[in-house]
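No lab work stands behind these numbers, since they all come straight from the coordinates. Because the structure is a prediction, the values reported are computed rather than measured. Cβ atoms are built from the backbone, for glycine too; each structure is taken alone.
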Structure P
């Protein structure tokens, strides 16, 4: 497929590293728009715990795929692929360059490489995995996946039961690890992709994560989670930032422990995000403060790709 002179800059990195700030500057510099590939910013009911851009930031640059779904909607990576490509087509009618950013590696991969071909799994296997989750809980799924596919376990959001169950059912149904089916065939997109990774020193990153969590709590994260508590079993709410508070609301521990878990699990999530993204050789890494170097890198890549 012949590529057009269109460019998608994908900015990735762990939570709280500074993706939003950099992407706003990139968008202003290159006069373009931003697509979110964050798997929780899609949902309009989840405001505080998903670290969405502020209303002021959203007003500065046009954003796509934020607050466009409800937690009650069924929405998966295939749906995201269609929506993101539709948004790109619209942007490319007006601009030669677009930006996509988020911490969800799976959603970045679907745009970069397309969908993997995975065999159909027998319904009884899927039903058995679901039953095990209902009987034994999330920790059972985590331990099961870690045992049968440690590669995918090190990358996946282990707080997301749907992804864990999918990986387990494929592994059980095929006799092969789920990770062995991933990224076998790359889909050729009609635009060039430039990938930028952001990272910081671990102590610096972890301090920013703790500060962000304190800010979210001050903004009303616990109150938001309490409103969403009746819907806690929905897939959209199986995520760091809400699950920990739901535990305290169920009486499993107090608020102090919930805050400790929020910070600890957010740091662990950041570590898994980095593990995922570091496996992608197409990513060039920068510190978020290297703004001029990033701008120069993008311009140089555009020249090289012409």
Structure Q
């Protein structure tokens, strides 16, 4: 099934996910040493022969984000120096996709900057999942395979809930397209909350466009960070008469006050995937973590053998 020459390496942010992906492909993760010099500079040494190999490096941009980005950049450069034939940066969670536009004077469109740096460091292609905005795909000058967990999450709800009374909810107009794809997968109607972002961590919400009174609703997002938008949406939907409230997102970042907010919120369940590794202290009883390793393994196999990745979603 797997051609000779495929190797998978894991940096520190995604070791568990990378091991699962490797096991599903009948491989063991490649040996890599990530350490520090006495002056705190990172040092990466590839401890395998990668000459003329097809190499995949798995690393999510999670906290501490800057350190994990530097780990990946140095690893890509080390693999290029070691004469790897093709290097794919597998970035399950590309956090800088949120910096996708110039919405204030004198700021960087950092999503594009990181894309350029990945190519400069040695990435020949990128494999990622559920970017915050579809246009971020166009920031890359190398081929990008953009996976989605929409079908995986939809299957979870299809298997566990009665869909006849369920409505998918977008927390703002910007997320309507994403939520629309989710609602289509389940064959349920959609509603939208009128939202205005006040700051990076604060939002102001108004009316609900759509029928949610007496319905079971599922709020669908690409990520849950501080959960500020999510909790505000829960309050808005409760005031609009929703019977039960669930939340789903691909990336469970759950930073800052997220866990306390989710614990206190009138929300029945939260579903995320393991694109972001969650420690035990963040695994609430109401939280379900779905495994994306089978999807990444299938995509890597298809990239390696020259097959269509898009066919996975047809």
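Per-structure values
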{"quantity": "Which of P, Q leads on mean count of other Cβ atoms within 10 Å over residues 26-33, largest value", "calculated": "P"}
{"quantity": "Ranking P, Q by mean count of other Cβ atoms within 10 Å over residues 130-137, the structure that comes out highest", "calculated": "Q"}
{"quantity": "Parent structure of the calculated result 13, given that relative contact order in percent (Cα under 8 Å, 6 or more apart) is the read-out and P, Q the choices", "calculated": "Q"}
{"quantity": "Top of P, Q by distance in nm of label points 7 Å out along Cα→Cβ at positions 98 and 146, largest first", "calculated": "P"}
{"quantity": "Among P, Q, structure where volume of the Cα convex hull per residue in Å³, for residues 122-225 alone as derived comes to 196", "calculated": "P"}
{"quantity": "Among P, Q, which structure scores highest (criterion: mean count of other Cβ atoms within 10 Å over residues 34-41)", "calculated": "P"}
{"quantity": "Parent structure of the calculated result -16500, given that helix-only ellipticity at 222 nm (-39500 (n - 2.57) for each DSSP H run of 4 or more, over all residues; to 500) is the read-out and P, Q the choices", "calculated": "P"}
